[in-house]
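Novice: What follows is a set of structures for review.
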Structure P
Amino acid sequence: MRESVTIPAALCASVFVVGTSEYLISGLLPQVGADLDVSVGTAGQAVTVYALGVVFGGPLVAALTARTPRKGLALGLMLLFAAGSAISAVAPSFELLLVGRLVSSLSHAAFLALAVVTATSVVPPEKTGRAISTVASGFTVATLLGVPLGALLGESAGWRAPFAVLTALSLVAVVLLAAVLPRRPAPTARLRDEVRVVTRLPVLLAIATTAVGFSGVATVFTYIAPLLTRVSGFSSAAVSGLLLAYGAGSFLGNILAGRFADRSVSATLRGVFGGLAGVLVLIPFAALWRPSAVAAVLVLGLLGTATIAPLQALILRHAGDAPTLAAAANVGAFNLGAAAGSAIGGVIVAAGALRWTGLAGALLSLAGLALTYLVLPHTPTPTRKTEDHVPATT
């Protein structure tokens, strides 16, 4: 019983550290460029390198460590993250900063996948969704608090200071995980077992659902600040407050989605994607009136991260006894969806249609909804309440 609380909580705290790193650099690009003598556009490659490391390197690391004991792997991945953060903090050149970002990113997807699998292994089947949402809440809190606080620290103490703090917090997380994670035998699944699982059609469809569905959110959210200032007429300070409210909504939506996913993964997933399509298609019109714009941002925040728990639960449903690579690939799919959505939104904004990004986002969410009917075909109402649960994975 104690493990079912302390282990997910410790993993949540560790995910907060890792999650903060991903977007922290975005708010520090001007300082990085000025200090390392590169343009802001070039400095932005530090974001791209990290994203590529998550999408491609994370699953590779997960595959290569498939038979490593879970506790040792968790500690090793956090130490790898700490090393990358330390390199970033002291990097004398932009090239070395990119190396530091890449090193950190290699632990990102593999650690998040390991955290999800570990958290679900210590709870009963009916609480799988809640375990996933507990771990994922570390990421939403990172977006809500970690990133803005890191940016403030960077403005006052220099861009290297947040990376130094992340290094220290990573080492604290190592100590915490060493204290609470139990020692267990290494997984028996071999690399070919992990590869066989991740190449199953239902797993590939679930990963595609993640990438396509989440890109709908990113299409709008990436450009939400200029939408609120140029179309809705909010001040920059008001937009900051709205983004804070968005983050709070994301935290609440993630927690609620975990609870609903424990009742029915399919109903939760379809409800979230349907709700996203509805709010996204209304955003171009809601943005014209400030009260409706506020309401749209709050609902978008509530639903934006509500996809995480049911989508990861969906992956675990199909992954069987070799879930780590599939879960890591799904983490990469979230990042791929964010990158694709940002690119699609960028094309729309460049064409002078900033107000209409919501329509593209709605189409992508509907595509994600359609994919759920392939990966989760409609079945008759279960005779037992637990039939739609995702089994805990060990």
Structure Q
Amino acid sequence: MSKIVIVGAGYAGMMAAAHLDNAGVPFTIVNNHDYHHLTILLHEAAGGRGPGSNYSIPIKEVLTKDTSELVVDEVVGIDREKKVVKTKNGEQPYDYLIYSLGWISEYFGIKGLKENSLSITNLDTAVEIHEHIENEFKKYTEDHDKRHLRIALGGAGLTGIELMGELLEYLPKLCQSLNIPFSDVDIQCIEAMPTILPMVAEHLRPYVVETVTKKGGKLRTNTKIMEVTPGVVHLDGGETFEAGTIVWTGGVRANPLLTEAGFTVDRRGRAKVNSFMQSVDDDHIFIAGDSAWAENAEGKPYPPTAQNAEQMGPLAAKNIVALQNGKPMTEFNPSDMGTLCSLGANVGVGDAFGIPIKGVAAALAKEGSKALYLYNLGGLRLAGNRGKTVMKI
């Protein structure tokens, strides 16, 4: 039987693994941790809604069959000629590979941004941001330097706005515990484009602005970050914003391993695939999730969303099994369940199956989407065991 290897335990990789596990098809999944983290909820961990443990699921809790192997190691390369995945501690040979390592932050060439900012790239960095903010506020109680109470968020897409929403709920509680007036806190979300949340319907965006500003946040559009030096964000026009915490949420790109391995990639480093999620460069490699440059029938790239990744992963696994059995593969035809943006635990904004929603209804829909993912990943067992900790409203 052919050897199937999955690299990366993000949404696409885990859903592919769950599909093969349920079918009893042998495979190996390689990941740098023994857990799967809920990437689209990491703003909650960074913002203080819950501990980091709420947003991780042990991989062995999902994969229950003896035919499913987990290797905890860091992938460092792919040798397509030898058909091996290179890791820090050795090599993993494959007959078929599902590549789903996901993304890294995109800094757009802004000088000093990578070196002088934090970014939510995984569970560890989300927890690091939370701890960093707490430490900065504690420093203020010692030296009363208000820079410790200033937070700059770069980018007003989903991650930036959701993180701001979480912080605006958590920081008043932190301030109260440290006897700091919340009115002294200055949290700004800085966006180069003229609008926020381009993936949300335009008529809903004023609700976001109103909700955030009423809670004490500042949204700044048409404002470019030109450079970042230690503790200082330099804006166009010569303005500077000194901040104890600088978090970049303004863009992502695929892991550079794809480019290094010689795949055909787009400007964000995603590897081009056909309608079966099969690499156009190598028919033994399937690429899923944020690493995949997949296009619809009109030639428009699918956005790198979690829901697309959740559908790409099992399709790639299904198509490999089809190839092994000499059966036709299935084309990628995703269902669009909508886009939801939380503004804290109790309110949100977005659309569900094309219907615009806001307020508590959007927050409830977001919680429902969490439950649905857990069910799709591990059935009632996982949804029941993990739902109580992940879903909190």
Structure R
Amino acid sequence: MCIFAIGTAELLVSGLLPQIAAGVHVSVAGTGQLVTAYALGVVIGGPLITVLTARMPRKGLVLGLIALFVAGSLLSAAATSYGLLVASRVLAALAQGTLFAVAMVVVTTVMPPGRAGRAIAIVVSGLTVATVLGVPLGALLGQAFGWRMPFLAVAVVAAAGGAVLAVAMPRTPAPATGARSELRVLLRRPVLLAIATTAIGFAGAGVVLTYLMPLLTQVSGFSGGMASALLVAYGAGSLLGNLAAGRLTDVSATMTVRIAFLGLTVILAALPFAAPSRPAAIVAVLAFGLLATATIAPLQGLILQHAAAAPTLSVAVNVSGFNLANALGAALGGGIVAAGALRWNGFAGAALALAGLGLSWLATSRPQGSMTRDR
């Protein structure tokens, strides 16, 4: 529930751009930079909080981070100015990196050997279900009751998830490894290359996803309701792609990440030509969702493989890499939209995905078999 709420909050602005822009009196392109602000909050806050809390008991840390996220979301719902809305988004974002990293490490330790990829996919499915249900429902809720209501709903869901964890999550001793061990593992070459692959390659998806709603309404000609429904199609593809990638990661993380980036490059390059045709746009959006999230499990799998001794900071930084990618993508996409070239965002996205493919070859250049054998 908490990862679902965080995933919804991260992408919620994409489905509410026109309403928020009108509510705080800024342009659509300027409103899109709220995605950048949130992403930068994760990029900076995730590693910093992870280092500062390296020896803190996990349950107390998780509950504190959820409380921080709830406070930021409530402030977003109450914001009366663009500046306050930006600040509230950053506050909520500070919790994401460490919370996601702790969840990722915990689930991979309780799953049987050979199922680490599927464990990662289970955690990530919180984000993909947010894309399937949270973001489209948030867009519909915003259209019906105003843009503030979705932020309030996200805070309620996260608080409910926190209540469940307060009862059900067992107390565990603080980790034996400290900040120094975490930093030493983070600086390993394969870990840094995998993080660079995430930050550059996934930005290709962010360029398009941030402005997918305007693309579907202004270029493809869909109504607001139909465009929201297509975000559900994107989310359905994301969920399927993530679960499939989790299983494939247990076979070969190397193969999975390369195939995912190659496919993402192709579909993003084709999107500008598909967008003006409604049937082609539907197919392209579904394929885009299928491939965008298929990169997450293998990249996280590679991180956990190379940072097994002290993985929390490395995973948190990689989560920051995904959000840095969102920030870069939103900023680049916003510049293209401001220049009146909304339809052609896909070309910029394809270039970044292709760069990610090249980096993935460097990150996986050492021959690797399955994650099980590597472990």
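Derivation of every value follows stated rules applied to the coordinates shown; laboratory data play no part. These numbers were taken from a predicted model, which means no experiment stands behind them. Cβ atoms are built from the backbone, for glycine too; each structure is taken alone.
Novice: Which structure, out of P, Q, R, was volume of the Cα convex hull per residue in Å³ derived from, given a value of 145?
Specialist: Q
Novice: Output the label of whichever structure in P, Q, R has the greatest value of mean count of other Cβ atoms within 10 Å over residues 75-82.
Specialist: For this comparison of mean count of other Cβ atoms within 10 Å over residues 75-82, the top structure is P.
Novice: Among the shown structures P, Q, R, from which was the value 1.1 of distance in nm of label points 7 Å out along Cα→Cβ at positions 187 and 243 calculated?
Specialist: Values: P: 3.6; Q: 1.1; R: 4.3.
Traced to structure Q.
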